[in-house]
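See the structures that follow.
Just so you know, all these numbers are worked out from the coordinates, no wet-lab data involved. Only a predicted model underlies this, so the values are computations on that prediction, with no experimental measurement involved. Cβ atoms are built from the backbone, for glycine too; each structure is taken alone.
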Structure I
Amino acid sequence: MTEESVLSGAEPFFLKGNETGVLLSHGFTGTTQSMRYLGDALHRAGYTVSAPRLPGHGVSPAAMAKSTALQWIGTLEDALGELKARCQRVFIGGLSMGGTLTLYIAGKHADKIAGAFSINACLHTDNPDLAVLAFERRAPPAIPALAPDIKDAATTVISYPEIPVASFREFLALLAATRELLPRVTCPTLIMQSRQDHLVPPANARTIANLIGARRAELVWLDNSYHVATIDFDKDVIAAEVQRFIASV
């Protein structure tokens with residue numbers, strides 16, 4: 001496999017449906033695999049679904065190290081423009097950093113988003129050791145990645161064995177910028193959070209609910225999944241909640 005080869009299952013996907021579009025974003029070091037089940041469920045419900053692959057993801061840690069938050073945002077903005085050209089209204093949602101990017105896009109492009117939904121989105125890691133590592137002059141190029149946080153042991157998650165420190169710096173910058181944009185998230189927003197999440201502190205959900213500018217902000221707790229909830233035991237709960245939310249807006 002060359003550095004530019006996309007891992008099997010990590011490819012972007014586009015599913016043509018009706019005049020309601022849904023833009024889906026996977027998370028940090030993750031792939032579109034995590035959004036496929038939800039994307040297929042939304043497509044069966046009739047919606048047009050776009051799930052781009054964020055630059056540096058689904059390829060190799062070396063490729064990840066060269067990617068930036070600006071590129072991740074730009075990829076979603078391009079996909080948003082494509083959906084807006086096809087659909088009368090567009091919703092956006094994502095998992096983990098994909099949820100962070102969802103809130104960033106919803107705040108920056110409030111006039112283009114009909115509604116937003118986040119799943120285990122991150123605004124703060126509550127991990128001083130990682131924060132120090134990000135700007136440590138003697139930091140290694142990469143650190144070992146934790147095992148995918150999923151309760152369903154029968155599900156395999158496509159992931160990297162290590163996390164480039166340069167990418168983590170980009171991630172932290174994105175968290176800070178998104179937090180500042182939260183008051184500009186004015187569209188209806190659905191916030192979903194696993195009660196047991198070993199990567200993103202569940203307190204992030206209340207931070208989002210308290211800081212966004214939306215008059216309508218729903219918080220739904222997931223009781224039977226860990227961090228990668230979109231392909232965990234609560235995947236059908238998430239699909240049903242998102243469909244209910246879209247239909248209600």
Structure II
Amino acid sequence: MFGSHQRMRSFPCHSSVDLAGTVVPLSHTVKTLGVTLDSHLTFQSHITNVCKSCFYHIRAIRHIRSALTIDMSQTIACSLVCSQLDYANSVFSGISNLQLNRLQRIQNSLARVVLRAPFRSNSLSLLGQLHWLPVEFRIRFKLACLTYKTLTTNTPTYLKPLVSPYIPPRSLRSSAMGLLVEPCFRTVMDSRAFRVAAPKEWNLLPIFVRCSNSFPSFKKRLKTHYFSMAFRNLDL
């Protein structure tokens with residue numbers, strides 16, 4: 001059963017529901033497609049599992065780091081740890097800073113191991129050296145890529161009805177900017193839905209990124225744009 005804290009408190013029964021005469025027990029979490037969903041969609045349980053798995057691999061990489069070149073260690077790090085951070089990360093859009101910081105600590109620790117940097121070194125500088133986007137921008141990157149695919153290829157089909165091009169009532173300069181309609185929302189949970197989060201993120205992109213003529217070109221421009229935002233205060 002999914003809902004906000006207020007909605008869940010108003011629900012009369014918290015242990016089971018009756019469906020066609022059959023009592024179905026409620027669970028606090030459910031796992032689908034490798035993602036653990038909790039009743040409030042905080043993803044706390046899922047992120048806890050990701051932390052356990054990632055830090056296990058980080059410790060293993062640390063033990064053999066002296067025998068690896070930096071290119072080899074970076075390849076292993078991306079395949080074992082970064083892949084877990086990036087898996088289905090678009091669902092993390094709008095999560096709390098607490099949960100986002102937990103994921104960021106994984107990436108910071110991994111960067112220190114790959115570069116064999118001291119514990120107190122600037123983690124943002126290390127990420128810049130490795131050309132790794134911070135977790136927040138990796139989430140935004142995935143969301144923007146899903147939006148581009150939905151608009152240009154109509155896939156996945158179940159997301160296509162959730163985004164609509166912005167068509168002003170009269171001819172304006174914004175007509176050719178490739179904007180999307182941003183629907184209204186009432187709650188924080190509503191704001192995290194794809195139909196709200198995707199248009200909001202899309203409309204924040206520069207027009208030269210939105211109007212890319214191919215997906216590889218879009219990804220390249222998008223990463224460059226986010227890279228400049230994430231590391232604008234660093235001299236890389």
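Okay, here's what the table says:
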read-out: Source structure (of I, II) for distance in nm of label points 7 Å out along Cα→Cβ at positions 49 and 97, computed value 2.3; value: I
read-out: Parent structure of the calculated result 19.0, given that mean count of other Cβ atoms within 10 Å over residues 89-96 is the read-out and I, II the choices; value: II
read-out: Comparison of I, II - label where Rg/Rh (Cα atoms, Kirkwood Rh), for residues 73-176 alone is highest; value: II
read-out: Highest-scoring label, criterion being Rg/Rh (Cα atoms, Kirkwood Rh), among I, II; value: II
read-out: Parent structure of the calculated result 0.70, given that FRET efficiency 1/(1 + (r/R0)^6) of positions 121 and 145 (r between Cβ atoms, R0 = 35 Å, to 0.05) is the read-out and I, II the choices; value: II
read-out: Structure (I, II) behind the derived value -12000 of helix-only ellipticity at 222 nm (-39500 (n - 2.57) for each DSSP H run of 4 or more, over all residues; to 500); value: I
read-out: If relative contact order in percent (Cα under 8 Å, 6 or more apart) is computed and equals 14, the structure in I, II; value: II
read-out: Structure with the greatest value (metric Rg/Rh (Cα atoms, Kirkwood Rh), for residues 153-192 alone, set I, II); value: I
read-out: Cα extents along the principal axes in Å, for residues 17-56 alone derived as 31, 16, 9 - corresponding label from I, II; value: I
